[in-house]
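Visitor: Input: structures, listed below.
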Structure I
Amino acid sequence: MTVDVHTHFLPAALMDALRRRTELPRITDGPGGTMIEYGEGNGHALLENMGDLELRLADMDAQGIELAVLGTNVPGVDWFPASAAPAIARDVNDELTGLAQAHPDRLAVLAALPMQAPEAAAAELERAVGNGAAGAMIYSNVAGTPLDDPSFEPVFAAAAALGVPLYIHPTYPLVAKEVDAYALISTLGFLVDTSTAALRLVLGGLYERHPEFTLVLAHAGSLLPQLVGRIDYEAARMPNGMGSLSEPPSESLARLYTDSVCVWPPALRSAFEFLGPDRIMFGSDYPFWDPRLSFDALDEVGFEKDVLDRVSSANARRVFGLRGNPRREGDRPDDTA
C-alpha cells in the first residue's frame, strides 16, 4: 500500500509553453531526440512516461505503488515572464487537478506556482487547493532568486493559512557554474541548492512566523542530516548565525519533512535518526530514477513494520491529506489522533 510522494509528471500545458520558447528553459528537437533544456548546457531527454498518464498508471501497478503524488518536472513555470506565468500555471494546475479528480484513488497532485509573481502565486495556490491540489511543489530558487527573498512571503503565508505543504525540489542550482562538470549539477549541485534553500528559510524565521508550517525537503533531507551538528555549532559562534531563530537551528530543522529518495541506506538511516519515523515518506523520483532503488534502500535499512508502514503510506496520507486517512478540518500534519 505504498504512497509515492516524489514522482514527476509533465503536463501538456507546460510542454506546449516550453516548446514555444526560444530561450532557456525550453523543449527542443535535435539529432539526439527531444530534450528539455533547463539550464545552460544542461537538460534531459523528454521521455514518453513523463507525460503519458496511462503509462504512468501501468508503471505504478508494476511497481507496487498504490498512489502517486505528482509534482511538475523542472523547470516548472519559474522562468516565464511574470506577465505570462500565472496563466500558464493556471492551465498546468487545471490539467493536474483534472487528473486527480479522474483517478482519486491513484493520484494526488502538487500545484505549480508562478513564484516570480508572488501575489498571483498565492492566489493560484488557494485556487488550486480549492480544486483538489494537496499542496504545491516549489523549487530551490526562483530563476536565480533565493527562496527566502521577502517578496515570496505571500506564498508562504498563503500555504500556512491553508494548512497545506510546500515541497522544495531542486532546480538549476545557484552554484551551477561551480559544479558544471562530471554530472555534478545533479549529483551535488541539486542537494547544495535544496539544503541552502531550506536553511535560509528556517534561519530567516519561517517557523517563527508560521509555527505550524509544513515544509517538505526532497532527497532524504538533502545534506542537512549530515550537517546539523555543524550548523548548530557555527550558528552559535558566528555573528548573526542564529538568524531570526529563538532556538538552536537543529530544533527548527527537525520540523522538516522529507522523502526517502537517496539510494544509499546509510543516508536514509541518517535522515531517520534526525527527523524520526513520522517525517519521512516514500519517494521514487520517477521517471528519472528506478523506483526499485527506493524500495531496495528501505529493505536494506530494515525498519520495523510499524515504522515501515508509516514511511510507506501513513505519513504521506497524513501530511498531504490523502484518501484513506483524510485530514479533518483543523488538523495539522503532526496530529496523530
Structure II
Amino acid sequence: MAAGLHPREMVKLLLQGVAPPRPLLLPIVFSLGAKIENLPLAAFLGNPTKICSALRQIRGYLRTDGVSCYFDPYLEAEMLGAQVRRGSDGTAEISWSGDAANGAVLDGLASVEGAMHSSRVAVAVDVIGRMKTMLRDEPLLMAGVTGPLTLAARLTRRNPEGPLQVQDLRPHAVELSNGVFAGLARRFAEAGANAIIIQEDVEPLFSEDTRTAWIMEIESACNVIRFYEALPVLLLNNDCWLSDDFLWMLRHRWNCVVSPLMKENDAARANLHGGSTIGVALAPSLFSADAAARVGARPWLLETLQTIQPAVITTAGDVPLTVDVKLLASTLGMASRP
C-alpha cells in the first residue's frame, strides 16, 4: 500500500478491517469558525453560508484529512426542546422548560421524528451538502453526534461530568436518546458525511446489562453509518475509559474506530495496540499556549503515536476557541507523519 493513499481510500480499508499505512488525521475544528467569521457562536451555528466560508479557510490552513462540517455537543438537547445559552468562550448552559426533579424525565420533550425536523438539523445537512459540492473529492466530510449515554444524562439533568449510574437512567430517557442518536447519525451519513464522530463525555458506571445494552446501541448505529460507506468513530472523552475496568472494552471487536482520550503520562496507553479499530483523541491542552512551553509534550506525543500506531488521530471534542492556531497546525503536522 502506498503511503500517499487518498483519505477516502483509507476509509475503505478501515471499513474492510485493514489498518491504513498511516493514521487518518481527523481533528475536530469547528467552532473556531465563529472566531474567523467574527460572529457569536450561536449565530454561527445557524448560518450555513458563514460556516462553509470558515471551513474553507480552516481547510486551507490545516490541510488535514477531514473537514469538520458540523459539531455542536448541545444540538440534540436543543432539538428536543432545551434552551441553550452559549458563552463567548464556547461554553454553554442548558435549561429545560419542563418541570421534573433531578433524575426524572422532563415533560414536553419533542419526539424523535419531530427532533429530526429541527431547523438546526437542516442547517447541518445543508452544510454537508454544500461542502460536498465545494470540495468535491478532496477531504473527508465529518460530522459529530452526541452519544446516547451523554444525551440521556442531559435529559434527566444528571451531571455529565461526574460518575453516572447508568442503571438509574429512566427507560424513557434512554429510549429517546437512543432514537435521536441513531436518527441523527443516519441523517448525516445520508447527507454525505464520510466520518461520523460519536462523542461520549460522561463517566459511566455500568452494570453488566447496561454495558451490553450500550454496546448494542452504539454498534447498531455504526452498522447504519457503515451502510453509507462512512466511517464511525467512537470518541471517549473521559479519563475513566482507560481504567483497568474499561480496557476490556477497547479489546472488544468493534465495528468502529474507538478513540479514547490521551493525555501526558497515561500509563494505560501501553496496553493499547493499533490496527483498524483503535484511534486516539488528543487532549485540548496539547494545543494551548501553555503547551508550547512544556518541553515534554511533543516527545510524549510522538512516543504515544509510535507505541499505539492508531488508525485515527482526532481531538477530545472541538478544539477550544482559545486555541493557539499556529501550535495547532504544527502539532497536527507532526502527528500526521507516518
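Visitor: Determine which structure produced the value 15.4 for mean projected area of the Cα convex hull in nm², calculated from the coordinates; the candidates are I, II. Working shown, then result.
Guide: Numbers: I: 16.4; II: 15.4.
Comparing all candidates, it corresponds to II.
Visitor: Name the one structure among I, II that mean count of other Cβ atoms within 10 Å over residues 219-226 of 19.2 was derived from.
Guide: Derived from the structure labelled II.
Visitor: For the read-out relative contact order in percent (Cα under 8 Å, 6 or more apart), a value of 16 was computed from one structure; give its label from I, II.
Guide: Working through the options, I get structure I.
Visitor: Also, quick follow-up: Give the label, chosen from I, II, of the structure having the highest value of distance in nm of label points 7 Å out along Cα→Cβ at positions 27 and 67.
Guide: Largest value of distance in nm of label points 7 Å out along Cα→Cβ at positions 27 and 67: I.
Visitor: Okay, moving on. Taking Rg and Dmax of the Cα atoms in Å, for residues 91-194 alone from the coordinates of each of I, II, which one would give 15.1, 44?
Guide: The structure behind it is I.
Each value in this text was obtained by applying a stated rule to the coordinates, not by laboratory testing. Predicted model, so just to flag it, every value in this text is computed and none were measured. Cβ atoms are built from the backbone, for glycine too; each structure is taken alone.
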